[in-house]
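What follows is calculated from the coordinates using simple rules that are stated; it is not laboratory data. This one's a predicted model, so the numbers in the text were calculated from it and none came from an experiment. Cβ atoms are built from the backbone, for glycine too; each structure is taken alone.
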Structure 1
Amino acid sequence: MLTATARAWHVLLNGPRALLQDWMAWPLLGPDAETSLELARGVMGDHTADLATWIAARTRLSEDWLTASKAEQYLILGAGLDTFAWRQAGAIEVHEFDHPSTQGWKRDRLRKLGVPSPEALTMTEVNFEEQSVTDALQASPVDLARPIFVNWLGVLQYLTTDAIIETLKGLPPCLAAIGYCLPESDAEWRSEVAAFLRTLAAIGEPFITLTTPHETAELLAAAGFRVLEDLGPGAVAARFGLSCVSPERIALAEKASTGR
């Protein structure tokens, strides 16, 4: 919900200059939008707008990489309140995977808004604490023989390294946008980062794995991926011309076929 709030607020703040025109995020959040925004402001203070820009930018990057990849299927692991399936101009198949309670909440909001699900969208309920990504893919209509792009943003930091490697190993050959968070000591505006982490821990969502770019590349390599590009807030700000801050980075990685 905080992620969707950031995308929604970014549009309100920047209008046509927004990096991601997520017009659907605010109505999807409904009456919870302002509460989420107050929570974010309470933690991040003056950095809230720049963090919102980063959240919008990481989604924009994933969708830009998806378009460039020519993939026919877009897999979003931990989809949350992602809205690409409604916003896209093309007809890429979108396969969302998330916890049953999260997807149930999202379906309920869509019903209340009277918004139909696009034909190109499937939503697969999966509890990754109990089910592997392999099981989730088998339970979905994903065609493993066709080109795939994976979105795995805002998730790695909540998992153990073993869980990260196991999930990545379970993915088929693909390109993937993968977000990860830096150790506190490597992040700018450390006091705000520390406050943010304390808030997440207090609501039962503590960060578990924090890695440097080198450590992340090694982690991905252990699962058969190689990093093609790795961007932080500075590079993203230079690319898009809007200031952004975050302890997070985003990597574009490739898992090639073994030929077996």
Structure 2
Amino acid sequence: MTHVEIVSVGDELLRGIVQETNAHWIAKRLAARGAALSRVVLVPDDVEVVAAELRQVLAREPVMVFTHGGLGPTDDDRTREALAAATGRALELHAEAEAIVRRRYTELAAAGTVAEAAMNEARLRMARLPHGARALDNQIGAAPGIVIPHGSTTIVALPGVPPELVWIWENPLAPILHELLGPGGFGEVTLTLELLDESSIVELLRTVQGEHPGVYVKSRAKGFGSDDHVRVTLAARGKSTGGAVAMVARAEADLRTALRAEGIAVLDT
């Protein structure tokens, strides 16, 4: 199984100022490639804290670790420094990253989004990357993404602004994801049961899970209201979508059989 981790960076996340949605978005894309997201952690904009967390991640040797946040031009954007500290690399002005930043501010100035295109120290900060890093173009914002191969793990640092993260993921990062994670496959189905008490099917679900160890079986209940039916999600990762879907289909068939035996109906949704 291909293991991946996410480190979400930002004081605004920990203080509840901004809702953390990037990890959720990334998780869905990783699942679609058959990768196993084994850990997500939120950390503040503190170089030592982020670096310490990254060192622990690197010691576990996942195939990839994604960070998001802290790549902008302000004083609290410190992820670049943390990446350098965690990997023992020097920060240096990166020619490709500088070209990206210069181009973006020229474009933004021409569009009237910023007052001028001239580079200043704040803008140059975004072009200082750890030695040996690769810059990823950003055509939505200005801060380049960063890729650092480090031992058996590839570190990918993305901006925290969702549209920027999505654009980089779907464009310059796409071939790297394909190379390291492969196309993979994912299958999922959710059944809504004519049932309000989730606890009554614990043993039934345990049996289905035991018979299909490669399938994730999870029941979800909202409460005990008259319309809060229990839902059961079956999901699987595989080397191909067809294989993953087939795994889920077999588990679904057994689940439906077990539910019928207990007199529990599956509702059409």
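Some notes on this structure:
- Of the structures 1, 2, the one that 60 was derived from, the read-out being percent of Cα pairs over 23 Å apart: 2
- Winner on volume of the Cα convex hull per residue in Å³, for residues 64-103 alone once structures 1, 2 are ranked, highest first: 2
- Given 0.9 for distance in nm of label points 7 Å out along Cα→Cβ at positions 40 and 80, calculated: source structure among 1, 2: 1
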